[in-house]
Structure I
Amino acid sequence: MTNAPDPRLHPYRPDLAAAWLRGRVPAERFVEGQSYHVIAPALGLRRRPEPDAALLTEALMGERVRVFDERDGWAWVQIEEDGYVGYARAGSLAPEAQPATHRVSVPRTFLYPQPDVKSQPVTGVGLNARLAIAGTEGPFAVLADGRYVYARHVRPLRDYAQDYVAVAETLLHVPYLWGGKGFTGVDCSGLVQLALHAAGHPCPRDSDMQEAALGVPVDAHGFAALHRGDLVFWKGHVGLMVDGERFLHANGHHMQVVIEPLHEAVDRIARLYGNVTGIRRMVPE
């Protein structure tokens, strides 16, 4: 199909498509879909409904997704916040009982069955996971489902971080994982999205989308005028400036999140993948 909508952000297949795509794509059926929320710590979205299919991205606990199809334990979904489409395990989705009120504001924390740090955690959850908080008990926040989380590790949904670079710095040394978006593994654009979302900035998922949508272009005069928070892009890669010289990114060379001199990253990446394609600077809204 000529000029077909980007399938990463548009749910359509030959047999089925989202109702809002009627008239734009051919499909046998069009459906509205149903809203669910993620109940696992992180839910992988895959290219195909198979456990060994490529990981595209992850939806975090409490994030809402729209389900268009479900069969054989797999759901075909679209993440409501960033629009990403993929196949996910249906057992990790549930109708939303209580709307989320808070989000996790630290790299990782635990959910407990009792308000006691000595109790065995039920599970761990990462940065930007969304939780429905019903009250407090001592130093713990009480979830609507009866579990507990350390209250200082969560913030109200709209109580955003002031410095997205500082958020990204808390994820130093997290392993690199293609498609990852959490403390157990993150890729370059997932790191940028996590940090910007924590600071209240809308942010698409992939680096090409981010380069097209975020901030304003910067002429860095040979990288001499870079600022903290500037986003540096290559084809298929992105990272954040910590200051005028140091660069923070999740990358496959170190296989983790690191800070290194920008010139070292530029030289190494140029030999393999080409030159910087753009620099973007976030501006106050």
Structure II
Amino acid sequence: MILGIDMGASSSKWALFSGDETTASGVYSPLSGHLYTPEARERMAGGLADIRAAVPALPSAVVAGITGLQSDYAPLIVELLARTFELPQTALHVTDDLHLAYAAHFPAGGGTLVYAGTGSMAYHRTAAGEVIRAGGHGFLIDDAGGAFWQGRQGLKAALREADEGQGESLLASRLFGAIGSRLWPDIRAYVYGEGRAALARLAPVVYTAAVEGDAHAQAIQRRAGEELARLGAAVLERSRGRELALCGGSFNPLVAAAFHAQFAGRGVTFVPTAAPLRGALALAPSG
């Protein structure tokens, strides 16, 4: 039995596979490879222990894809996994979350994966293991098209309307309703108290407003698709590929449609989306 763990900025997910079938799965709080402090390392150890307690059977191998993985801390994570799941290190594989998602869609040397979760990135892995990527620079720099970006664009538009004394748009009404207040001190506490995850949670609200006909929300969805397509096109060009796969919760139907429109008539083949955790089946150590 193979256990896959996908540690992300918004949540951590796990699935236990028997052969090709998922026998159990679960969701845990966010975990990352940013283990710079003793507190962060304790949080990682505690998180793995909680996941172990939730997994109904001891796996024979564990594959962990970790957002923000730093190579300096990979040995520590391997050690924690070995201790937690009572496995030899030869039964463990630690990699970054994009490699896990890529392996769910392509073999090394395959196509290009465009991932849009809290952030955004396009990713290709050559047969020799070289990574060709675009984006993934973090929310302070870019991450255009991802959930944080969508939520931020929506809230920025709503607050500008309020600053200018305009009537409250449908988008603003939906966002303020999700936050629970129209008052700036409350909005400030929501955003700056919880960080990027708080804004990422607003992305589905922007999508709902777009479906309900708000023009500004629709424009945000279109631009998100265009920004993600730009990443995909950049990596396709550099890898000389023709296959694309889309993955991540920020690819709602409107964003995906805008993304596909950018590749119309360009001879690109789209590979069906797969759950990133299925990459564990391809990456699990054999024997």
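Every number in this text was worked out from the coordinates using simple rules, so none of it is lab data. Not measured: the values here are computed from a predicted model. Cβ atoms are built from the backbone, for glycine too; each structure is taken alone.
Values for this structure:
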{"item": "Which of I, II yields -0.55, -1.12 [log10 I(q)/I(0) by the Debye sum over Cα atoms at q = 0.12, 0.26 Å⁻¹, for residues 75-162 alone, calculated]", "result": "II"}
{"item": "Of the structures I, II, the one that 3.8 was derived from, the read-out being distance in nm of label points 7 Å out along Cα→Cβ at positions 99 and 259", "result": "I"}
{"item": "Of the structures I, II, the one that 1.8 was derived from, the read-out being distance in nm of label points 7 Å out along Cα→Cβ at positions 115 and 195", "result": "II"}
{"item": "For 1.5 (distance in nm of label points 7 Å out along Cα→Cβ at positions 67 and 131, calculated) the corresponding structure among I, II", "result": "II"}
{"item": "If relative contact order in percent (Cα under 8 Å, 6 or more apart) is computed and equals 21, the structure in I, II", "result": "II"}
{"item": "Winner on distance in nm of label points 7 Å out along Cα→Cβ at positions 83 and 139 once structures I, II are ranked, highest first", "result": "I"}
{"item": "With helix-only ellipticity at 222 nm (-39500 (n - 2.57) for each DSSP H run of 4 or more, over all residues; to 500) derived as -3500, matching label from I, II", "result": "I"}
{"item": "Comparison of I, II - label where distance in nm of label points 7 Å out along Cα→Cβ at positions 11 and 235 is highest", "result": "I"}
